[in-house]
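Below, each structure is written out as structure tokens.
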Structure P
Amino acid sequence: MTIKEYISRLSAALSNIDSEEAANVLQYYTEILEDAEDPQAEMAKFGSPEQLAAQIMQENGWQPAPDMSAMFPNMQPKPRRGMTTGRAIALVLTSPFWLTVYVLIACLFITVVSVYITFPATAIGGLVACALTAGEYAPLTVALLTLAAACAGLTMLLYRPLKYALKGCVQLTLIFSRFIFGMEQKRSTIALKKPVNRVVLVTGAVMTVIGAAVCGVCVVKHINKIDYAKALGMTDRTYELSGDITELTADLDGAAVLSVKPSDGDTAKLECKYIIEKDMKITDGSAAEIKYDAKSNRITRYGINFGTISYPAAEITLYLPQKAYDKLTLDSTFGDISLKDISVTELNIAADAGGVKLDNVLAKNASMDIDYGDVDMNGCKFDSFTIDSASGDLDMNGCEVGKTVSVNMDYGDMELENVTAGSLSAKMSAGDLEFKGVITGAADADSVINCDYGDVDMQLGGSNYTIAAFTDLGEVTINGESPAYNDLKGSVVLRIENSCGDVNVDTD
């Protein structure tokens, strides 16, 4: 007897009970027989369809539904009453409660779905990454493959629990809806539990345990950044730059750290670690150019980053003869930039993601464009300094700026300590400003600070100031008093406008 024939006879034997109950029973036994390794053995175990139907009806106390049409030929179903005005008003008044419950149930549903999707997605991603990196570094390939196996095993193990969790969310929604809106309660059905497929559970458990164990051993014991770099063809190399350099441009596209330092001799040289030689291009001459394009590496090109097991960032150190340069332009995509004891007329620095550190740098004009990263400067001297930062802190210590310090920051704090500046122009969206130093007024321009969200605290040397400070939400104090009582009438004008935050200014 085929499964279809068996279920057809079972359906006929259950034709006199509630149709919804019968449908649930038929679906249940259909799934059991279709999933069984030997359907004929399962059917023999159940007995004939008629015997199984009688057993089901006896166990659940079901009786055949009598035909009442002959006794009450003109009976019509009782019409449901519409929603009363009082009930509608009550629903409106209690809407914050039941809407919140619906949102919580929806969040629970989304969480369950997200948890389940995570594991198969990770398994697929691991297999794709394994294919892309195959042959480059064996421990990494094995780690990715076993990670995919572990996630696939978890997918098998969690299928039934999460399936029941999703059904529970649906049932909870229906029950709550009946409670709130008075929906008609359907007769409860008997919960039929489908037998657990032990083969799937055992397979999932084995894949999870073995995959997680092997992946963990590979990551902890066998994957090494240095070995990984060698496997990718990364090497150490020193280059000498010929010619009398007056201008220099360094463009680093990819993961690389750049340091610029003074050399002991008269020749500029470039010391590199963890680079791929074909990615390094150097142009000699008075206008020297250094370009390193790490994106030609396969893993970077596909945008795959394995965190602690990724290859090392290139370390590039540029040694320049000690003299004054006309122009230095440094551009980094992903990595820090540092300069020490360098003198230049025009200094331009751009960093997409990385910090900048300057020590004892002399420049006539210095400008920075930073997307994400902190800037730290110590003992620097500039005629003018401009910085545009999207996210990151600015720290200046012991610096002198003859003219204007111009700062435009979206998110980050600014701390200027022992700083002397001709004027200060700062626009800050969110962050605190602390200034300890002197504003000389030598720039022949007023100092203006605009801050949207954050506190402003200024400790000014000297007393030759005229200060106007305002805040929409917060307190303003000048030398411990409210602005209305300050009697500062100096030649250096300082205006502070704050939307949300305190303003405090103290002078000597």
Structure Q
Amino acid sequence: QHYSINTLKDSVRIWLVGFQSTPGAGLSTPTSSSYYAAGALHKLIVTDEAGNQVIEFKNKLDQVVLKKIQLTAAADDGTGSSTAYEGWLSTYYIYDNMGDLRCVIQPEGVVAMAHGSWTLTTTLLAEQCFRYEYDNRRRMIIKQVPGGGTVYMIYDARNRLVMTQDANMRAHNLWIGTKYDGFNRADSTWLDSLPGVSFTSMLTAAGTSESYRVSDITASNLLTATHYDDYTGITLPTGLSATYKSNWNSYLLAASNSSFPYPEQPAQVTATSTPVSTQGKVTWAKVKVLGTSTSTFITTVNIYDKKGRVIQTGQTNITGGYNITTTEYSWSGEPLVSVSWESKLGTRPDTSILVTKMSYDPLWRLVKTEVKETNSRWGAKTMPASFTTLSSQEYGSLGQLKKKYLGYRRSSATAYSTTPLESEYYEYNVRGWLLGVNRPYARDAASVDSISTTTSAMTISGEMFTESSMDIQSVSFPSTNYFGFDLGYDKVNNNLIKGKTYLAAQYTGNITGMVWKDAYDKKVRKY
């Protein structure tokens, strides 16, 4: 690091931005007519792992006013670069007299102005600037991002965001309203149509109200409703209940406080036991299904245990049926068993049950995921006695995932072998960066083909290689894989195909290139 002060050679512009006479009247435009005098700014030069300089200029309020990242320009020795902006990625940060960030000019915008008169044109403001406007209480009320429309925000007397509007909604005079409960928790949102009502008048009216426009909420414009603490205030659809359903407890593990993994049977908290367990938690919610009748909502109910964990969730689904998911935890909170029951209504109604079992090692790392399921319309229509393994994991001495096995191959129509469908081998460097998965498989190719000669369409720019025999490092990997990839960081030649290399070394953890292959066409691709 090199600490210094700015020089005239740095050519750092002074930007000024004013205030609207009426809050909400629009976005203010920053202007610049001069440079900072020599010694007016703190200057910090840092050289990153790739050898590129990062320079920050800060004012006396410790605000970053300009940040430059070296691209192709000559290095700055502290007295200023030979080019102030050419060959640098320069970003300006503009503040008002209150110290609030009002505008951020992106590097392309800075280059465009450096070639001109340092004037923010309408195009530059729209495409290269982040812009912000605040009210008299320094709350953000207008925001614009590059290439996007303007977002408007309104707050009430309790400093809560109560109305928002994006550019698409503004074209139709629509607003999203938010209602809060007495604890400042959002409990309802609705779509409000307010033609002929100005933004400035809404700011004024909302600023003195604690229930701004909540009387506009109707059954037809309600979008969401959320309830906390208890289960009052809602009529639950058929199939959902505010009490725990024990129908699926037979699929859970027996409770034990002496045998690993120490499962705890789900038990709903009651008002007479530990009422605090549901305080502040979402107990039920509903979300409007857009494009349907005013009464069509997806309703969700959460049931908690005495530790405040969700042990059961009930939810209606789009068919008119409902889903119930029950979760059993260990004493320390890891999910051990999840039972998902689903009912589907309509022309071909059915019900299904999916049981998922998670196993852990003594360090509570997930080592195996197993499932079993049944459906009322297909298969044996009864729950199988044994589980089917979805995946299993092994970890290294540093806790990193080392191996992952996906499923098992079938040995017959009704049985599975002990051979995984796919084995994934993870490799890392000394800094903990992932080098790839099944890397020898991904790099197992020799000759180069032009993309233009292949019959399959390629959607990225890169190179493609054809499969052939090749001597690679001797690793005890399985001979058959479905996918593998290799990532390049600081080492551009990482035993790649026929001496091929990635373009440039990256020492910051950024990826400089990738090689991958799948079992579909067994082509190795490099990007």
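Each reported figure results from applying straightforward, stated rules to the coordinates on display, with no laboratory input. Worth saying up front: this structure is predicted, and the values here are computed from it rather than measured. Cβ atoms are built from the backbone, for glycine too; each structure is taken alone.
Which structure, out of P, Q, was distance in nm of label points 7 Å out along Cα→Cβ at positions 86 and 142 calculated from, if the result is 7.5? Label of the source structure: P.
From which structure (P, Q) was Cα extents along the principal axes in Å calculated, if the value obtained is 80, 74, 51? List each step's numbers first, then the result.
Working: P: 108, 67, 32; Q: 80, 74, 51.
Computing Cα extents along the principal axes in Å on every structure in P, Q gives 80, 74, 51 only for Q.
Out of P, Q, which structure matches -1500 when helix-only ellipticity at 222 nm (-39500 (n - 2.57) for each DSSP H run of 4 or more, over all residues; to 500) is calculated? Could you put the intermediate results ahead of the total?
Details: P: -11500; Q: -1500.
Matching structure: Q.
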